[in-house]
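Peer 1: Right after this note come the structures.
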Structure P
Amino acid sequence: MKTADCSFSMVKVRSLMITLMIPLMVMMYMVAAAVFVQAREMPSLFRGVRPLGMGGAFSALADDHNALFYNPAGLDMVPGASFAVLNPLIEIGENGQDLYQDIQDTDFDQTGEVTALLRKHMGEHQHVRTCLFPHFVKQHFGFGVLGQAVVGAEINNPQYPEVDADVLVDVAGVGGAGFGFLQDNALRLGVAAKYVKRQQLKETYTAAQIASDDFDQIIEDDMGEGSGLGFDLGAIYTFSGFLKPSLALVIQNIGGTKLGDAGQIPQQINLGAGLSYQQGIISVKAGLDLVDITHNVNEDEDDFFRRVHLGAESWFGKRLALRLGLYQGYATAGVGLNLWLLKLDYANYAEEVGAYAGQRADRRHVVQLSLGW
């Protein structure tokens, strides 16, 4: 696949993201939270709404397009073909609701007003994500194109506020395959490949810089750019008998996906377990994931509970799904509606942005509307 075939110009990507997030997407470059430790998130290329509602416990249960990002072996479990033409996703932290109102009343040409805005939101963490992932998935195979922007920020230095901005803009072509082996496909193996083109911004800005006429140019100059090819390997073994217990192993970004001046996506090894039950029109799935078991993402971080994901999903017929879970020790909830050509998924979860589970939660809402079949 040529680079031109699987990527857009960054001008078009930025225009698309700004349109989806309205003015907030632009303003989020300059907002955030004051903290006593540096906020850190467990990195991932993409997090689906359905898995988030289930606490992120999806490695052994992946049976839809999310398998391309969580475990490609799950492509062998996809029940039928699905095609999403348009599926905008918007995710925002709860702190962003108050911030958005204050942004409307702030003159960003005035250093004093920018300083007042930043001081007012000290102690909060700000997060926005928006993306599109048109895709086609059927049993054994799947592919799609991801366009995504993720914006986070922190404010420090109460006397002279400085914003630590963390921005990612990705365009990625993703494809994968998964097949079953042994009796009743007890062993499933899969592989996924992804070509990622990224712009990354990790910089600190003063209120004076934010209010300057050339702030947009400053941001553009500070953006790092790069692209690279990464691979994931996955396996799922399903035991026979009641509840069909399964175990999963996933190696994501084998050897690390290097993206030039935009850094890299580190290798991550995850373990998963799952249970499945169906009675009539009601089906229930439950899972447990342990992520980054080798501590390759954050070598200095040994907090066990930050790596634990637990969750369940129950379908009532083929139209309604309810989801619950624990994500890094925080409760999650989600709902899914399948209206044939139209699908709606919502999840509420909390990301740990402190140094250990339970220290500092950033609760978020994420919703996705999909048009397809």
Structure Q
Amino acid sequence: MKNLLLCFTLSILAISLFNLPGCTSTGGKSSPALMPKKAEEVSVMSFNVENLFDDQHDDKREDFTYLPLSEKKKPEVQKFCANQKGYYKRDCFETDWNQQIIEKKLKNVSEVILSVDDKKGADILFLVEVENDRILTQLNQNYLKNAQYQTQVLIEGPDERGIDVALLSRLPLAGKPFLHKIPYVGKNENDQKWMSRSRGILEVPLELPNGSKLTALVAHFPSQRNPRYWRAQSIAFAQKLMQDRPYEMMILGGDLNITDDEDSETSFFSQDMSRVGLVSHLVGCQHCDGTHHYRNDWSFLDVLIFSKNLEEKGSASYQLRPETIDVVKYTPNHLFKGNTPKRFTDSGEGVSDHFPIYARLRLKEAVVEKSK
């Protein structure tokens, strides 16, 4: 009781005197993503928004689950749904993905995005599981006006279910975006077929406020339902992308689908990616549980990996502030039992089965000036 009273008192003082957030769901510790962002800082957040589809069928895409019921009487939809199994089959036949449902989903997603940086959202936003540019435009223009994202990038990839990675940013482009196709090599013909459908890595060059370039790499690696060697090839390709460009400021982020158990067994994060970058949950976020919860286990499926030159003594003009790395879990509608991610339902509740991961960079010149 004394701790609760102290927390309440400190919250009132913080809000009234400094306009800062007080105690939060992190157990009384300060919440980096909610603290005021300084002018010399640039923030980045990665968010798997889980099945952000529009209500239209795209040619050569298996998006039939996410159509209105009025469209599901068509033979091609009936045939596809009949071939699904378990709850996928039920969802395919029964989900009424209409415009009203979509608007609820977009509203809930936007509330999470805008919960950081004084309700403006991060300067750079990595998005995972976005169907196409239509739904991304709807999110950006209708629900994220306060963010003022001028840069919007989604390049259609090979995923036949129709989900892609995307980027929104207040920073302007510094070049032409590009989608890297990961050169998967399957152990058999069936593996090769499905591996070729996996998402690529979206590269987006951005211009930082000081005029320098930052390369954003947005990724969504094969899920845990797929063999481990698929993710091993994804990691090897991402590692080489960063290793071959050591003098560039780079951030690789997204849903890499690597559980804590898998990392313990393979060292994908703790060794492979740590050789070329600063892995968000390994250099910061020490009090965070994870971004994804499955069968009572937490994992950092979602990560931000910063090129080594962004460390404090690195050669880049900006540096990562490890103390700002945070799991964003401050929107009540996104919390299941107050702690784990709450998935979206057709009742309009919930958002996604992932929490976002967040961090800030700081201009080194500003750090030097303040130290004089």
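Peer 1: As an exercise: helix-only ellipticity at 222 nm (-39500 (n - 2.57) for each DSSP H run of 4 or more, over all residues; to 500), calculated from one structure in P, Q, equals -7500. Which structure is it? Intermediate results must be reported in sequence, preceding the final value.
Peer 2: Numbers: P: -4500; Q: -7500.
Going through each structure in turn, the value belongs to Q.
Peer 1: Once relative contact order in percent (Cα under 8 Å, 6 or more apart) is calculated for all of P, Q, which comes out largest? Don't skip to the answer; put the middle values down first.
Peer 2: Details: P: 20; Q: 17.
Result for relative contact order in percent (Cα under 8 Å, 6 or more apart) over P, Q: largest is P.
Peer 1: Using mean count of other Cβ atoms within 10 Å over residues 71-78 for the comparison, can you identify which of P, Q gives the largest number? List each step's numbers first, then the result.
Peer 2: Details: P: 27.1; Q: 13.1.
For this comparison of mean count of other Cβ atoms within 10 Å over residues 71-78, the top structure is P.
Peer 1: Please compute distance in nm of label points 7 Å out along Cα→Cβ at positions 231 and 263 for structures P, Q and give me the label with the greatest value.
Peer 2: Values: P: 2.5; Q: 1.1.
Once distance in nm of label points 7 Å out along Cα→Cβ at positions 231 and 263 is worked out for each structure, P has the highest.
Peer 1: Given a computed value of 1.34 for Cα Rg over 2.2 N^0.38 Å, for residues 87-142 alone, which structure among P, Q does it belong to?
Peer 2: Working: P: 1.77; Q: 1.34.
Source structure: Q.
Throughout, read-outs are computed from the coordinates displayed, never taken from laboratory work. What you are looking at is a predicted structure, and each value in this text was computed from that prediction instead of being measured. Cβ atoms are built from the backbone, for glycine too; each structure is taken alone.
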